[in-house]
1. If FRET efficiency 1/(1 + (r/R0)^6) of positions 59 and 211 (r between Cβ atoms, R0 = 25 Å, to 0.05) computes to 0.20, which of P, Q did it come from?
2. If log10 I(q)/I(0) by the Debye sum over Cα atoms at q = 0.06, 0.11 Å⁻¹ is calculated from each of P, Q, which structure is the one that comes out at -0.26, -0.73?
3. Rg and Dmax of the Cα atoms in Å, for residues 123-194 alone was computed and gave 15.4, 43; which structure, P, Q, did it come from?
4. If helix-only ellipticity at 222 nm (-39500 (n - 2.57) for each DSSP H run of 4 or more, over all residues; to 500) comes out at -14000 when worked out from the coordinates, which of P, Q was used?
Structure P
Amino acid sequence: MYEWSIVTDSSCDLPEEQFDVQGGKVPFLLRVGEKTFLDDRKVSTAALLDAMEDEKGQSQTACPPPAAWLERFEEAQNVLAFTISSQLSGSYSSAVAARTLFLKQHPDRHVFVLDTKNAGPALAMLVRRAGQLIHEGVRFEKAAADLSAYAKRIHTAFALSSFQNLVKSGRIGRLSGYLAGKLGIWGIGIGTPQGKIEVRGMHRGVRHMLDGLLTELRTNGFSEGEVCMSHCQNVETAHALAERVRALWQHVRVTILPTGGLCSYYAERHGLIVSYCI
């Protein structure tokens, strides 16, 4: 048994091999028509996107069951677990149910489950922060408090060239989806402090879309620190955004990641998700 473990659901876009501490991801299940994709390290995002673009019917996701979380909790004395926003999925409730059962069976162990009210690159930032705290020798209670506070400082913006799947799932209105999908414009949105998705505006062309994302950073008071972005098969645009971020702010560290299965499902092809700490 390990002393520490970091566990997330598969909304985290940081690859498991880049976790600084023992741990890993608990996968979502992605259903696209008659096809099912387990969102683990073997998932093909290219195949997922192709299936989504071919499918005219309903698609859906299923959060990890408590049993999957329990299996991960067994690995360590101290577990730090992060989930996608509880406003977007039942993953947090599933992890909490697993924690309750686990601690009844193992009252001498520690499990912290955080509703990040976020997704994607934000969870990558939290995983890295958790690893840093563990390497610094911080006690469990202090690590949990620090991560809770850190999560509240992380903001997320996103840019989508297609809202098709968000419309199907009911998370975005049909009008917004029509404008983005039929008129060839980008939609800019944010994750709210409550963990919901909010569309902020529409921008024609990549340059104006990047302007819109940078405006979100400025508006929220970003001045220095960490920016972590995920792209859905759009690394060129991600690098263009990173260059503009570095040009505007000197003391900044930018990380670029490919979206995993779940975030590819919602961002769709060419989408960008940008998380930053203020």
Structure Q
Amino acid sequence: MKTKEQLIDELIDLAFAEDIGDGDHTTLCCIPDTAMGKSKLLIKEPGILAGVEIARKIFHRFDPDLKMTVYIEDGTAVKPGDVAFVVEGRVQSLLQTERLMLNVMQRMSGIATMTHRYVKKLEGLHTRILDTRKTTPGMRMLEKEAVKIGGGVNHRIGLFDMILLKDNHVDFAGGIENAISRCHDYLKAKGKDLKIEIEVRNLDELKEVMRVGGVDRIMLDNFSPELTKEAVKIVGGKYEIESSGGITFDTIRDYAESGVDFVSVGALTHSVKGLDMSFKAC
């Protein structure tokens, strides 16, 4: 299995390949390869900065001679006019790395900013904000890192690091008891130690899970806040509880106050607006 670092390196290589192709002819036609200069990352909108360390990787992978001086680190609140970093070196390299760096920084900062808003909304409660697998293909590692930078918690990274028995798994397996039983048989046969979460759609399914047992966390799918309170009482602290489905910024505190341990929010990664910033010659 590929490491996180390998996946990020491959993403950077693919992004350069699709953007530069057989050459940045605009830059090559008018900028001498000996020209030297520097550019600054200028913040144009309030938010939480994220992606500085990935930007460093982008610059280094394209041109190891580029020198990056960082003034603001990941996770810091920024405002218009702030300069996050300055990069110095070959002008051709600065121009060819600009768009990829900005795409990543704007996307990651937008995710971190939105996550921070959700986390602040739950201030004073024990409930934590989770992300989901609803990420941009190829960019999952970056987007989940941005969630952490914003104060959220990563759910499973993919299909390999946790068992999550969703409604379709349960239905195809022939019910909750079959799904859980087969899950344990599989983990034992493969010698794997993975956490098990199961999704329930109503209180009857929840009661069935409580009867069968053998899980670590229960996901309440599309429950109302009122039904969530009932579910929390039924579980009685025996398992972790996650609320998911149809939860908005306006309603998330209602779910958290019901007593759940986690609330997962797909919008952190699938509906986010990038944070405005630019890379300007200086």
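1. Answer by label: P.
2. Label of the originating structure: Q.
3. Corresponding structure: Q.
4. The read-out was computed on structure Q.
Read-outs throughout are calculated quantities, based only on the coordinates presented, and are distinct from any laboratory measurement. A quick note: this is a predicted structure, and the numbers were derived from the prediction, not measured. Cβ atoms are built from the backbone, for glycine too; each structure is taken alone.
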